[in-house]
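Take a look at these structures.
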Structure 1
Amino acid sequence: MKNSTLKLIDDILEENNLGYLHGEMVKAVESSALRIKNGGKIVICGNGGSAADSTHIAGELLKSFILPRKLNDCDKSKFENIGKDGAILAAKLQYGIPAVALSGTDSISTATINDNGAEMMYAQQAFALLTDKDVFIGISTSGNAENVRLAMRVAKTVGAYSIALTGKTGGELKEIADLNLIVKNDMTYKIQEKHLPIYHLYCMCLENEFFGE
């Protein structure tokens, strides 16, 4: 891990009174970066506000967040050679870190809910998408969301690296996940408020590992 990434972890966790997660955050970033380098992706899910957080995380990873991610000369030339559209793409495309949010997928989610029950809405997508190269992030303030738990069971079974982003005691997800990021609070909205700097930091660190100096 880069020294600049470690400094990000130190600074942002301290700023948000989350220093007790230092070791876990280092492991989360190191493990995720290794999987991505080996061709993996990040798959995320949650319910309610945590569903919105899932899409937020994917959005920060798929394009530039803090650092520029402009194409190198070799990749630029591939697009520039295809004419007018190529010039636009070469100038505006950014490198991304592969990420998929399982929330916001209305067709497959509603079909699964209708056919097999709401508890399966994320597990079905996880089974179709995850491989042993990937990272799965399950978000639940209580750690007890059934649909997230079943998706994490799928992730573990196929060999993906699983991270639980929770609060309170960590709930049932704590017993399944490879790594737990548990906010020390019992109030749902306060847990969600702390989840934001945690996953922003996660995204910043991965971006720095791949695109920082």
Structure 2
Amino acid sequence: MQNTGSIASENFIKTIYHFQLGAGKDTRPGSIAKELGITNAAATDMARKLSQKKLIEYEKYKALKLSKSGERMALNILRKHRLWETFLHQVLGLSMHEIHREAELLEHLTSDFLADKINDYLGNPATDPHGDPIPNVDGTISMDEKSFPLHEASVDQRYMVSRLSGSDKEFFDFCHSNKIFVGSKLNVNKQYSNNKMTEIEVDGARLILNDNFSNRIYIKKDN
């Protein structure tokens, strides 16, 4: 079993990776500290340690960047996380909220050997239940360039849900109640730009979503 220091390092690396992907996300130690619920001093100390291990590029007062080794480590953690999410959802029937919570724990306890066995058992899935791509064993990941958040959609067009982002229970309960799943088809009827709301129609029902929901539902054109 991994010690708490190793788990903390993996979570730090994974958070930098997610922040680097997010447009405009600040990866300075203070921002990472806020996300992980640790002090700024602890984040700076961790950054220095990981820099010594050549996993990140650290320079005082500047944004943190993953090295190639750090990125490979982040993708390996992400692979285990998303494989577990897929297993827990498909095999054990856990909810979308539950699978994230449990995978957060299991990702740190999983060997590469076990991850490969889970991958083989599941038939080498390309995405997890949220629609997120699962990194390959060689450390590569295929991003869906055609997906974008619902609030950016054009009106009077038909789309397919490609990804449901996040781990919030209320969000996934709402999606489940309103039949919004990865693969669901929907129409965008209107964008209320000033009020940051989107009106959609899914499975015959009309819904108005605020941007807190619409920016976590990713879609692509239904061809």
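Nothing in this text is a laboratory measurement; each read-out follows from the coordinates by a stated rule. Note that this is a predicted model, so its numbers are computed, not measured. Cβ atoms are built from the backbone, for glycine too; each structure is taken alone.
With distance in nm of label points 7 Å out along Cα→Cβ at positions 171 and 195 coming out at 0.9, pick the structure among 1, 2 it was computed from. Before the final figure, lay out the partial values.
Numbers: 1: 0.9; 2: 2.3.
Corresponding structure: 1.
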*If mean count of other Cβ atoms within 10 Å over residues 51-58 is computed to be 16.1, which of 1, 2 is the source?*
2
*From 1, 2, which structure was helix-only ellipticity at 222 nm (-39500 (n - 2.57) for each DSSP H run of 4 or more, over all residues; to 500) = -17500 calculated on?*
1
*Here relative contact order in percent (Cα under 8 Å, 6 or more apart) was calculated and came to 15; which of the structures 1, 2 was it taken from?*
2
*One of 1, 2 was used to calculate semi-axes √(5λ) of the Cα gyration tensor in Å, for residues 35-138 alone, giving 30, 16, 11; which?*
2
*Given a computed value of 4.5 for distance in nm of label points 7 Å out along Cα→Cβ at positions 43 and 187, which structure among 1, 2 does it belong to?*
2
_Between 1, 2, which one scores greatest on distance in nm of label points 7 Å out along Cα→Cβ at positions 83 and 179?_
1
